[in-house]
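Asks: Next up, some structures in structure tokens.
Every read-out reported here was derived from the displayed coordinates using simple, explicitly stated rules and does not represent laboratory data. Quantities reported herein were computed from a predicted structural model and do not represent experimental measurements. Cβ atoms are built from the backbone, for glycine too; each structure is taken alone.
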Structure 1
Amino acid sequence: MPTARPAPITRKQVAAYLKPRPKDSHKGLFGTVTVIGGANGMVGAALLAGRAALKMGAGCVHVGLLADNAPVADINCPELMLHTAGDALNLARHSGLRRNDAGLADSSSEVLVIGCGLGQSPAAQKLLYDALLLDVTLVLDADALNLIAQRPDLRGMLFGRKAPAVFTPHPGEAAQLLGCTTKDIQHDRPRSALSLVKKLNGSVVLKGAGSLCATRDARLYINQTGNPGMSAAGMGDVLAGMIAAFIAQGLGADEALLLAVHLHGAAGDELAKQQAAIGMSATEVTEWARWLLNRIAPN
């Protein structure tokens, strides 16, 4: 049976997910994002995700770094709270325990991003194992996906979780997860995206030209924003942070995914209009995404 044609994501569609902020707002209303990653040589990946989460409106953002001699502050974004990876994970764990003690079942305001610059060391594998045990929404990117592909026990843990999970593979990571070649993934991207939903028990964005978003209930959407200038380091880290921020602020995992993917590509398109397609950076995409978000958000 042929796979149904994906529906296009539209700006009107994703703008409708946004609600005005109350006049008596405070940071506690907009959730907490924790990013775990940043092994040696890859600290920037976790910082990019954290900065994106903060600039997309998350109330508080913690970044847990695995690297030896990791920085204690991000001088370009001092609002981020930096920790060791283990300490950041413990913060997320204790937040979940406090929430459960208070009798609150909703875990959406606490979101954990794991995989950005995580590496595949034994310490990284232990962090991912522990993260999968937490009753918080997860956004899994990069090395978290590679580790899940390599370890069937981690993959099996995905089906015992109640909180939502969002997975953000590029075609190479998707091929590892599905046990096929990148060519196979690209030959039938819609079928690949839906297969990943079944394999991983969560929402999926299969990244690339015309990124495909597959919801947990197997609805399929195609993104029509973005351009070749976005083929640059750190773009995936920024996207992961954006998704997490929107979930932390109360959107469902699928809504947050569609909004983030559309805005991420649209920000790249705005940069391309400024004749910045060659040498476009992930940091610039974050700034333009914030500008676009504020244009479409209700007052």
Structure 2
Amino acid sequence: MPASPPTGTPTTPTAPGDPPASTPVWKVSEGISTPESVLYDSVGDRYLVSNINGSPTGVDNNGYISELSPDGKVVKAKFIEGGAGKTKLDAPKGTAISNGVLYVSDITVVRKFDAKTGAPKGDIPVKDAVFLNDIAIAPDGRVFVSDSGMKVGEKGLEPAGGDAVYVIDKTGKVKPVAKAKDLNAPNGLALLDKKLVVVALGSDEAYTLDDKGQKQELTHLPKGGLDGVDVVGDELIISSWQGSAVYRGKLGGTFVPVLYGVKSPADIGFDSKRNRVLVPHFTENSVEAFDLK
């Protein structure tokens, strides 16, 4: 998720010959500020939106998590709020829930909260982290977090090195799964058939990482600046800043757009109950829901 697209990554809401921009089921902008991710909580049947509320690298303790209902109503504008009580939250990005715990990436730390109450449950610092981004949790409880290795420059986010994917085991121990420049600013993470899927912010690549941290099943999408990824059946949906689109397909195959003209689509979510794609518009300060056809 860039504050603005990486250098050389134009956004094109629609290109010549494309269908008109997709029409949302609903749109929410009330209380939304620099939204980075939308998570569908199937247990609570709700949507959780991470709001950076400023700079994606700002250590300002003003980030927050909003709670939305499936019909697009704001249930709690600040379900979790940085600076409220003992809660620390600077620039929240990726989110995931496991065993009643909400995990949130926050620059160089993964923070834990009670998924029901929002109460803080501790932090996991990630040594050498630069720009922690998305989170995915395996069925066995391992927590994966990407580091896009970005810094804020004059034209938005720029490469800063440190591109990596980390894993946190059940004891809280952190180690790199892979750490290399050719990860191309790893961003969105998902688990499909026990494989860790990664999409790259710095390119048009989607791939899996094996146990040795090597890229497998490398697949190029129509456009780059990839951000969010979710599993839909045996396929993936992936958002692209460069394409202003959400693509659907399989690794090793062809990805086709299912949503057009979605500006600054950051870490998308998927409501499996309603077959709905949830799009946080990073630079537009809004969240939209779309039926997946």
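Asks: Once relative contact order in percent (Cα under 8 Å, 6 or more apart) is calculated for all of 1, 2, which comes out largest? List each step's numbers first, then the result.
Replies: Details: 1: 22; 2: 19.
Top value of relative contact order in percent (Cα under 8 Å, 6 or more apart), among 1, 2, belongs to structure 1.
Asks: Given a value of 0 for helix-only ellipticity at 222 nm (-39500 (n - 2.57) for each DSSP H run of 4 or more, over all residues; to 500), point me to the structure among 1, 2 it was derived from.
Replies: On the way: 1: -14000; 2: 0.
Only structure 2 yields this read-out.
Asks: For which of the structures 1, 2 does the calculation of mean count of other Cβ atoms within 10 Å over residues 145-152 return 18.2? Write down the numbers at each step before the final one.
Replies: On the way: 1: 18.2; 2: 25.1.
Considering all the candidates, the number was obtained from 1.
Asks: Let me ask you something else. 1, 2: which one has P(r) over Cα pairs in 10 Å bins from 0, in percent, for residues 153-192 alone, as calculated, at 25, 43, 27, 6? It would help to have the intermediate numbers written out before the result.
Replies: On the way: 1: 27, 43, 28, 2; 2: 25, 43, 27, 6.
Source structure for this number: 2.
Asks: Hey, mean projected area of the Cα convex hull in nm² derived from one of 1, 2 reads 15.3; which structure?
Replies: Details: 1: 15.3; 2: 13.5.
Computing mean projected area of the Cα convex hull in nm² on every structure in 1, 2 gives 15.3 only for 1.
Asks: If Cα extents along the principal axes in Å, for residues 49-120 alone is computed to be 32, 26, 22, which of 1, 2 is the source?
Replies: Working: 1: 38, 27, 20; 2: 32, 26, 22.
Computing Cα extents along the principal axes in Å, for residues 49-120 alone on every structure in 1, 2 gives 32, 26, 22 only for 2.
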